[in-house]
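Just so it is clear, none of the values below were taken in a lab; they were calculated from the coordinates. It should be emphasised that the depicted structure is a prediction, and the values quoted were computed from it without experimental measurement. Cβ atoms are built from the backbone, for glycine too; each structure is taken alone.
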Structure P
Amino acid sequence: MVKRHEKLGIKQTIQKHWMDRVLQMMLAGMSEKDIRNDLLNYLRTQKQSGGEAERGLKTYTMAIGILASWFSPPSELREFVDRSFGLAKHTNQKELLPLHWSVIVSSYPFWFNVARQSGRLLALQDQITQAQIVIRLKEQYGDRETISRNTRYALRSFVAWGVLKDSDVKGSYQKGDVHTITDIDLVLNIFEAALHATNTGKLPLKLLMNHPALFPFNISSFSVGEIIAKLPESLSLQQFSSADDILMLKG
């Protein structure tokens, strides 16, 4: 089986309201089997653009694979997703986007890396293109034929979620809505997701505070000291100097 950090896996545009639907079924106590059956019936009527139309079985089963990040994650992510689900129980539905982002980037690090390259480029310029991102991703993943297609699906998902917008120039994107996170537990959750998406499982804390892959989120209301004071048991901190604190996964 291909390792999480090596696979691409974003073979469909994912609508945020599909993720909302999955989470609502989980909150209602539905089993994995019942959730899958519901999605099979529901997604056959849903276009990737968010509209409605009959779709082929292969098309929507690929979408279910990504949606399953919530209800059937890889075994090594089960505890993390369970904690994310615990946060979802006390989070307003309008504020679920950071949790959806967390569970997808942990299961599909390619999503994280598309976001990382997008964020890097958006820090330098107002508009970005798929071609610019693909060039950078090929440096990491190699010159695979499927990188361009998987990147397109990830970018179209970002547009569907509102974190990117189509620009006036065809094939170009610009920054969309920025979501301010005011719950420190959600910030720590998304930091942990970033560590799961990183093959070393560790990153400098100051980098995480301004990580390009987290460009859709504003977490500036929290200081490094506040983050350190609230670290969950799943994370540990290697302290060298204030500029070099390393946040890492335990175990």
Structure Q
Amino acid sequence: MSKPSAADTREARAVEEALGHEFKDRSLLARALTHASLAGSGVRDLERLEFLGDRVLGLMTAEALWRRYPNMSEGELAPRLNALVRKETCAEAARFWNVGQALHLSTGEERAGGREKDAILGDACEALLGALYIDGGLAAAERAYEPFWGERFDDLSADHRDAKTALQEWAQEFGHGTPIYKDIARDGPDHAPVFTVSVSVHDLEPERAKGTNKRDAQMKAAEAMLRREGVWNKNGRRK
């Protein structure tokens, strides 16, 4: 007996319920829930959904910030947007929507704990937002967006900045100069690369981190150093 489509499982229906949307085009949901390691010739369609979903997420978040904070400058809004659309936040949204158990993964990814990987869940989140936009327009994407992201705006601290900016400001404030980032390695298959990056600041011990792209890895390395040096707490806020 052949396996059911990724859109026709009990877990997929639970995702639809969490999203508040029943897909008219079931293939869109199936593509969004199928990992690149299983997508085969359809990997291009999956990546296109992620590409679109990333832009839909950015638009909804930018508009929400613009409306909520009418007196903030672009320089104040930009780091807040970055914090709300980063891969880790998207992974949290995917967990909120029960996406992990609905994913169709290769045997290798299943064994490697792919259902809980931020990179995989974050990509699925973006793909789902793209699929929602195609299937039901911006209104469908907004219905799924608001229950999760709506609460995150209140968690943004007044000095919330992305980790690279925060590390540079802290280093310069204490006379440590400018942080230096170095590419260490690129591993994994072409469809799911993993980049390792290090960051060093003056005479401090360097920090390393992995990410799905170089910027992601740099952000994580900067965040790790900020936490290690006691500048940030676990929520990414200055102590």
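Which one of P, Q has helix-only ellipticity at 222 nm (-39500 (n - 2.57) for each DSSP H run of 4 or more, over all residues; to 500), as calculated from the coordinates, equal to -15000?
Here the read-out was taken from P.
Comparing percent of Cα pairs over 26 Å apart across P, Q, which structure shows the greatest value?
For this comparison of percent of Cα pairs over 26 Å apart, the top structure is Q.
Out of P, Q, choose the structure whose coordinates give distance in nm of label points 7 Å out along Cα→Cβ at positions 21 and 149 equal to 1.2 when calculated.
Source structure for this number: Q.
If you work out distance in nm of label points 7 Å out along Cα→Cβ at positions 117 and 165 for P, Q, which one comes out largest?
Answer by largest value of distance in nm of label points 7 Å out along Cα→Cβ at positions 117 and 165: Q.
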